[in-house]
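Here, each number is a calculation from the coordinates, and none is a lab measurement. Please read all numbers here as calculations on a predicted model, not as lab measurements. Cβ atoms are built from the backbone, for glycine too; each structure is taken alone.
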Structure 1
């Protein structure tokens, strides 16, 4: 076994603190990464506090991991020692169900193993995440990171990036379309960058006028302040696609009214309470309201390659692991532009 230093929580009320645990030795198909950077996702905050009721403790969060390959198993073909690699929201799945066979491992209903807070195939070992100095993972769940990108700013792409890229690709967003992005946070700022790079006309929707200039800098062609009824009304029946990244309670019907006939509104945020959806804006324009979760391994690699070609990374604030509790407090208040990333060198 490999001793690993990390930061963990011991229960739902404790702060993150130094912790040590063991990773398995790499098997024939495993790679071992020295973790360089790990993004701080809002999911981490939910899991730390057991908001969803299934967090196992002690818990090492983190599923936006970029590291350097330091060991490879005898059967590994995709990566070699010295490569930059990434690990996202999952580290295993059944590999045999229809979803896995289609490269949609995120929808595996048999044994989708989360990067942290899940259970290994043995049913006993709890998976631990990237707020740590090393990880061992099957090569299938490790991704190649483009060498031309800042590895720290790549880390959030492993969750926030693929979560926004996947629906844009699935619904074939591209030139000639008007695309709305609701919310300009950790997810939304990447949604704007991706939609622009895919050739769409991008309209950013934000409740804060203060974010107007930032939205334009990120690539939006237009910015709508959603608290101004006249600005919302001006977009009615104009949007082909809307990417809703908001995790707080909000009125989705106001955005459904903005869709053209046959338009799509796709939710990638994770509101804690059920949303109220009116039938009228759906029926009156043959519109759809859908959801999308992360992405499979082939699509995540496609996304990373796309980012390498277009120079897309997350806007980040780099922090030391010792400052992670303060970062989580700021994240809860929305005080970050737009993603915290932990430099794991600070752990060593």
Structure 2
């Protein structure tokens, strides 16, 4: 097996990054950083939370809307929950959005609106785990922390020809990445290695011929780079089913519920409905002449697929609410609903 020898990986990667860094709305370019422009920790934090489990292309518009509407962590901390959840809809993983608000409020109230600048202090904030704490401390504060996302894992697996499958190989990949993290420009380096994985050392058909690390890359030498990183096969996602009930009063008002704080879509507005299971029981929230709509709502969460059947009814103004929330016609905004509930609204509205 080859090793990297005397090849200076971090210097080669930083040289490449200085020429090829991607432009992103939350990023300070290497030239601007060299000129003394410092990243905004709020924007770095927000982008890292949004980028979890999704892509840069998917996040750009969300990030722009968020930072236009709430340009500082204090502004986000002061925002109503429903507005933030509504803007988040489509990014999924709503627990991240709830933790986003919790974190913003802790930073605003306990840290005078300033993010702490060390890994250990960042790790104590709501919703910030080891990866996010390392990314913020490196990118925003230029601390030599090791950042390990999917792109970095792929680069390390190929650079060192590591065949142990993910996720079990994460500790070894992080150990290898740590040996390369430089004391000088660690923030730029963290972004450089992520850019390399996103643009050159891609999952399929890596562009090895133009890679700045092609010479020391052990997988390229062995011809195994297309097969790395190996991954433990995932179990197929199960499918669950459910019923939801959309009721509208004669004055146009809609009846919704707030979901429990804990659990899927916790704390968000939605249509009342059954449990989501293999054989859900029809459980209308009150007596009415319910009619099932043609068609169904299909949605995929992290761990399962969901198929929902929609029931609808028209109601008198004086119906007992049974704990439901009345939203007047002029005040209802579909954008305040999570994506699966918005899909149900759209199917009902277009019936």
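Compare FRET efficiency 1/(1 + (r/R0)^6) of positions 85 and 325 (r between Cβ atoms, R0 = 30 Å, to 0.05) across structures 1, 2 and report the one with the greatest value.
Details: 1: 0.60; 2: 1.00.
Biggest value here belongs to 2.
Tell me which structure, out of 1, 2, gives -11500 once helix-only ellipticity at 222 nm (-39500 (n - 2.57) for each DSSP H run of 4 or more, over all residues; to 500) is calculated. Provide the component values of the computation, followed by the final result.
On the way: 1: -6000; 2: -11500.
Computed on structure 2.
Using the calculated result 1.01 for Rg/Rh (Cα atoms, Kirkwood Rh), for residues 101-292 alone, pick out the matching structure from 1, 2. Let's see the in-between values first.
Working: 1: 1.01; 2: 1.15.
Structure of origin is 1.
Using FRET efficiency 1/(1 + (r/R0)^6) of positions 125 and 189 (r between Cβ atoms, R0 = 30 Å, to 0.05) as the calculated read-out, with 0.80 as its value, let me know the right label among 1, 2. If you can, show how the numbers build up before the last one.
Details: 1: 0.25; 2: 0.80.
It was calculated from structure 2.
Between structures 1, 2, the greatest calculated value of FRET efficiency 1/(1 + (r/R0)^6) of positions 53 and 229 (r between Cβ atoms, R0 = 25 Å, to 0.05) is seen in 2.
Consider the structures 1, 2: one of them gives 34, 25, 19 for Cα extents along the principal axes in Å, for residues 69-140 alone as calculated from the coordinates. Say which.
On the way: 1: 34, 25, 19; 2: 31, 25, 18.
Structure of origin is 1.
Can you tell which of 1, 2 yields 1.05 when Rg/Rh (Cα atoms, Kirkwood Rh) is derived from it? Traced to structure 2.
Taking FRET efficiency 1/(1 + (r/R0)^6) of positions 21 and 269 (r between Cβ atoms, R0 = 35 Å, to 0.05) from the coordinates of each of 1, 2, which one would give 0.65? The structure behind it is 1. Can you say which of 1, 2 returns 0.70 when FRET efficiency 1/(1 + (r/R0)^6) of positions 37 and 309 (r between Cβ atoms, R0 = 25 Å, to 0.05) is computed? Among 1, 2, the structure yielding 0.70 for FRET efficiency 1/(1 + (r/R0)^6) of positions 37 and 309 (r between Cβ atoms, R0 = 25 Å, to 0.05) is 1.
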